[in-house]
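Structures follow.
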Structure 1
Amino acid sequence: MCRLFGYVSDRPTAVVDELGPEGFRDFTALARVHNDGWGMAWLDEAGWTRTARSPASADDDPEYARLAARPLGAAGFVHLRWATGGLAVGLQNTHPFADGPFAFAHNGHIAPIDRLEGMLTTASRARLAGTTDSERYFRLVVQCIEQEGDEARGVTLALRMLMREFPNSSLNALLLTSRHLFAVHVNSRADSPRAGLRALFESPDAIPFRHENEYYAMDYRVTDTCVQVISSGLNAPGWSPVPADSAAMIDVATREITRLELLPV
């Protein structure tokens, strides 16, 4: 379970500039819960997908603050990890997972993991490095993109498969490629992790905004220069809810938003 923030801008930009100093502070403060690592992905000026990640908590890592203040690229995302129980905290399990032009981060839990891994080809399983369901989700997405020869068709195929096989899971995710940012908000039958949150705080009033009942909610906002998407947790104006059980593809060059058709025709 994690927090996500993604953006596609008309120019190289910094995470701090897109969220604003106060918004960035509030987002980073969510690391008091999501303190099992952080990661970033971005497209550099040459269009290459770059990543950075650490198993340290974002609010204690100066590298996180340094990178967030730099205009790394015109498109990218940030991930704060709260490790699902039983999954190790370490670099290989830290998001984003990357392969060539693809970088991926997930907010949710897909179980059982061995059933998810069974959906992978031998070649996809050989690329696994860690033990998380999220990395296996990523490998299935890349596998489907390679099978279809098209990013939108591949992501759609992977989501249809997962929605059918794991209807009670949260598939919330961000996928950055050299051409697109995909934002996935599929979780309508997944429960918020109330027990885990209540164990961390002395009272329900101390739990971060919208976490107890809308943990898997996602919001978006569109300005003249940027399209942004974010997990719940920021109590700020200007954001609109992402439709339930939906996924969108944002064109890096034009910022055009295309909704994917997740229900089979």
Structure 2
Amino acid sequence: MTRSLPIPITDDHIHIDPVNGRGLEAAKDFRRAGGTHLFLVSKPSWSFGITPGKGEDFIPVFEGTLSIARQIRDLGIVVFPVLGVHPAEITRLAGTMDLSRAEQVMVEGLDAAAGFVARGEAVALKSGRPHYEVPEAVLGTSNRILRHALILAGECGCAVQLHAEGGPCSDVVGMARETGIPAERVVKHFATPDTPLVPSLIARHEAIPALAGAGRPFMMESDYMDENTRPGSVIGPKSVPRFTRRLLEKGELTEEAIYRIHVETPSRTYGVEIHPP
């Protein structure tokens, strides 16, 4: 087993899927590599063969995420569930119903996710807009759905993980301000350094040493999909602890920077407590 660092190591965005992937074995890999805390993000409905026709159809996805979270905790890993509706659902739903109905289904799904947050079973919401080219009408609909997620987050007092197109997504700062949630609680998943939101950078991102040296608040993620058809996608479950250790050993990250990345920033952003292992 890898010798643990004296500082918690947190993966800000990871999926663990016992149905389509390695499940608990992937979580064990994370722990063996030195990982201690993870933000477990719900997967899209289609990962489980669900085609939502109403918002409550997302509930089995959320309950499945919470179920695997409990099993991961039994391994000694601290798990913070993040629940929501993947923004690409809009494309699939619009193929089976009109756009206004698709919007309603996704909004209802977010309402259901917010219920789990309000009950303390999850710590944040996931929302966003497609990361690929879509018609203007779909983009407008997606932005309304995202706005609804931000409103819910403001009401719940929780953070939002944003899945969206590449680049800064600067317009979301204004959306957050208008809906009553601080931009400091909106996380840009798979971020680039130019975002004014809280960046969650893929663990291999080349800008990590420079941003850490400049004192920029950010987090690290693997975006591990845990799908047997795409092994290691995006990067493997060991990646966040391994890249962190490698950068420390090379002198490109200090222990102070590691603490800021893995403890201070996620604690402040999500309103959770992250303690040393």
- When distance in nm of label points 7 Å out along Cα→Cβ at positions 202 and 250 is calculated for structures 1, 2, the one with the largest value is 1
- 1, 2: which one has helix-only ellipticity at 222 nm (-39500 (n - 2.57) for each DSSP H run of 4 or more, over all residues; to 500), as calculated, at -11500? 2
- Query: Out of 1, 2, which one gives 2.3 for distance in nm of label points 7 Å out along Cα→Cβ at positions 178 and 194 as computed from the coordinates?
  - Reply: 2
- Given a value of 3.2 for distance in nm of label points 7 Å out along Cα→Cβ at positions 34 and 122, point me to the structure among 1, 2 it was derived from. 2
- Query: From 1, 2, which structure was mean count of other Cβ atoms within 10 Å over residues 10-17 = 17.4 calculated on?
  - Reply: 1
- Query: Given that distance in nm of label points 7 Å out along Cα→Cβ at positions 18 and 74, derived from a single structure, equals 1.3, which label among 1, 2 identifies that structure?
  - Reply: 1
- Item | Among 1, 2, structure where mean count of other Cβ atoms within 10 Å over residues 98-105 as derived comes to 20.2 | 1
- If semi-axes √(5λ) of the Cα gyration tensor in Å is calculated for 1, 2, the one returning 24, 22, 18 is structure 1
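Read-outs: derived from the displayed coordinates by stated rules, not from any lab. Fair warning: this is a prediction, and the values are worked out from it, not measured in the lab. Cβ atoms are built from the backbone, for glycine too; each structure is taken alone.
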